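Rule-based calculations on the coordinates, nothing more; no lab input. The structure displayed is predicted, hence computed values, not measured ones. Cβ atoms are built from the backbone, for glycine too; each structure is taken alone.
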Structure I
Amino acid sequence: MDFTIGEEERALEETAARVARDLLAPRAAAHDEAASFVGDNLAELGKLGFLGLNLREEEGGAGASSLGISLVVERVAGACAATASAMTAHYLATDAIAIAGTDAQKAQWLPAAAEGRALGAFALSEPQAGSNPTDMTTRGEAVEGGWHLTGTKQWITNGGFADFLVVFARTDPAAGARGLSAFLVGRDAPGFRKGAAERTMGLKGAPVFELGFDCRLPADALLGPAGSGFKTAMAVLDRGRVEIASMALGIAGAAFEAARDWAKQRQVGGRPIADLQGLQWMLADMHAELEAARLLTWRAALARDSGHRFAREAAVAKLYASEMAGRVTDAALQIHGGYGYSRALPLERYARDARILRIFEGSSEIQRNIIARELLR
């Protein structure tokens, strides 16, 4: 397997690194402190074409490789994980349209989404249906001239700011997973209601929302054939799990670099703490875990571009990288001692932001289920 980074991918990474350093990192603490939406950052990323990296050129996007997307997400997350979360949530929505949409639906939303003129959200989870989408109670009923969409979604990133939403609903209650369908809903749809932003532990600049629907939708709001929603959602989530793994790399990498630099500067008894073997071993373990997670993530990215099934590779990368991020950010905070626990430094933010990675887009437990299922096929 060839992990060589091509010229286009390297150029993307270099641009992302510059923007992350000069623009995103200086704003990250303020967005976290105020729990203010990172819309200003997304606007800048849209100008660079970063909001359309996952889309083909004929869809208005950049046609980037999955490895290129991974490199960009890692750099963005290392500077401001909330921005990476909002950006990758946008990718989920546009991936769904790219996978299942008609030519008219793609033309309506994808070029604007790629340029940052329209923000997307992916509305799958519900108050009582997170890990198992087939438990959802949101309904899509066929009515004269279209559909009647009713129900509630929860934990929806970008939900309160999105211009369009991909909403999943049960259209055939008796058909199980084959009874789920996807719908395109504009933010101005009559009967669409957004609740207040949830108060969360981390990623405060990318708030999540409860959303309510009592909407009459036209017939062409259906995304893909009726009953194909579960298949669309699973295909999108496989893609998204590679991006979550990349987010984990970015957050953990920033924490590791901060810990390494701190160890060389911090003096105890007239010597830098980097001279202590116990701390050296901590740094070595952190580095080894990061390298392992990076290789798993890159393998999943290459598998995604292969055109073949990559559910197992995506689940392995997401599972290992997200759990690695928890361990590495905790160790980095520990190396900083009391300063790490202080909000004057970003270590505590890294730890808070990393925690959700083991939950959303499929918890660690769900990833283990997927891996086991794929192994036993």
Structure II
Amino acid sequence: MPLQSWLTTQVFPFEAKLTEDDVYWFSKLAILDYLRGGTVCAVDMYLNNSAVAQAAIDMQFRISMVGSLNDFGGTVEEMEEDILRFNIEHHGSSEFVKFFPGVHAEYTTSPEKIAEVAALAKKYQMPTFTHLAETKTEVTECLERTDKTPVQHLLDCGFWAYGGAGFHCVHLSADDIRLMKENDIAAVCCPGSNLKLASGVADLSALEAAGVKIALGTDGPASNNALSMFREMYLACVLQKVKHDDAAAMNPELAFEYATRNGSDLAGVVQDVDQDFFEVDASLPALQLHSVKKNLVYASDTSVVKSTTVGGVKRYENGEFHLPNGERVERIYKECKTRAARIFD
């Protein structure tokens, strides 16, 4: 479905039924999927930060939450509480959780509220995040309202004073890309979701040539539906070749950096390769010849992941999860199925 129809008929009505406990259990299910696929940290913008944070803490998984303030929910005062509550540098609660200010999107958030979030980010000298230029309609309507593109409009509201990122970045002008480079705005591109919603293909080659930092995301299970960074790496590469009619477009080793190092940098995670990493099964046929990174991008999926280690502890290995506090995978599955049945009834 087109993005706006999908949001208003398939997402918002069911999200309205979610309880705090629902968000907690569904987040734990997502973390299982991350661990199975070699992901050691995620950036998440969603409802009920307390529930998401508790799920990450209980699963001992690294998560960086970003604010989703918009005209339909949330306040800047609550966002400031989250900054103080979740970030250790402000006496936060856990090494596994971080929080950054943000708004859902310019089309759901008034200029006044965007400016309030911008002021909060300046107060704490923090980067800011938002959905950005995902569809042609979004850009066209922003131009009609403000005579500016979403990038230009958000900058005029004071957003990104300390850098940050935009999610998607499918429909950018050359001037937008220049401004992103000048203001340290990264592009978190989500090729799988953009294909499924027919939003388009982000021009990673142009962003890379301009020196804009790029990371990859999934956009979440509702619009993807997978949480696989392997699939995103592959799509990021092959779609650039089609977009530019050039089989040499996009180096797969760059895509690997987008999905790993660049993503962790944006999440604010201090990299420690002795504590957070995934292992692949080097005995598999697809990993025998040529470049390991190229094989991981072009010839692999999550099935090549042998183990995933977070905080120095193996949480997944050879088909088995090793969860904290005696948590069982079967319990998570049962809770999620029961809750989903209620929501969709």
Structure III
Amino acid sequence: MTEIQAVLCGYYGKGNGGDEALLVSMLEMLPPHVKPLVLSANPRATSKSYGVKSYDRMNSGSVVRALKESQVLILGGGSLIQDATSIRNSIYYGGLIGLARQFGLQTIAIAQGIGPLDKPLTRWIAQRAFSSCTALSVRDSASAALVESWGLTCVMAPDPVWSMSATPVPEIANIPSPKIAVTLRSHPQLTNQRLDTITQALVELQAATGSHILLVPFQPTTDLDIAQQIQSELTDQSQVVTLTDPKQLNGLFQGVDMAIGMRYHSLIMAAAQGCKCWAIGYDPKVSKLMTEINIPGWELTNIPADPSEIAQSWQQHLATGTALSQQSISSLSQNSLAHRELLVQAFSSAPLTDRS
């Protein structure tokens, strides 16, 4: 079969474990005859880590060269077009899809978490961008409903990270149980007061259970300071675990008893590896996940002010809570492969001319 080069774009190369996991998932799902070219904030690191060709996502010359060398653009997973954090992301990805279409590329959007789209401009960009895609899949029912309200069709399936492979982390597996992984992230609503409350709750939880607490910064540039600040208040039965390989991040949860997480993909990884999970919602995507797979937790703005109340809830969940059943995990993993099936179908439905 003729080799096809496809540009993969997303929030890649920023050191965010969740987005790097999406990239790994995309690479695992590509048909064998599709050669990836990844747009990255750190092309050298991306090429070294994944053995792929990579160009600078913010260098206009490099982006144009990537598009001219390729036949397909793949918008690869995550909450890329939304205005909760900034309108700039929507403009970037919407503009990239428009440019790709001008160059004659087929455009595909995979595993999208669309929105929030509170501003008329971002809603217009999103509708226009996704309308031009020849194949579209989303990862949640709210995104599917939005797409359908625009008169578009899509495939809905769980996030691709549900089926991403994992690499065991022996040094974590050898730590005595119970082990609790904590993945917090910086956020305006994670005030110093709330962080202090959570830290004190972890101190009380550790004292009551003898747990070994693993503080996992999913994006070290923003999360590491928080992890180190918490760890300084805990006993020696704690450590900061910084991993850059998404498969190792996934594998870390294989030996963990409970995960307390803000990070969306940390909760998916933990649940997929059979951990009990407790969520702290800071974004609609986390709230949706809590509802979809029945993860207990609090919205960040509603977290109890009493550390003892928090610690007692966590202690009870560690003792009597349940993880996802193996049947549910297997179903979510298998269903997430619908994104791969859509990719295979998209690349086989129409011949693509070599434009290099």
Subject >> For distance in nm of label points 7 Å out along Cα→Cβ at positions 9 and 305 computed as 3.4, the structure of I, II, III it came from >> reply: II
Original post:
The value 16.8, 53 for Rg and Dmax of the Cα atoms in Å, for residues 169-328 alone was derived from one model only; which of I, II, III is it?
Top reply: II
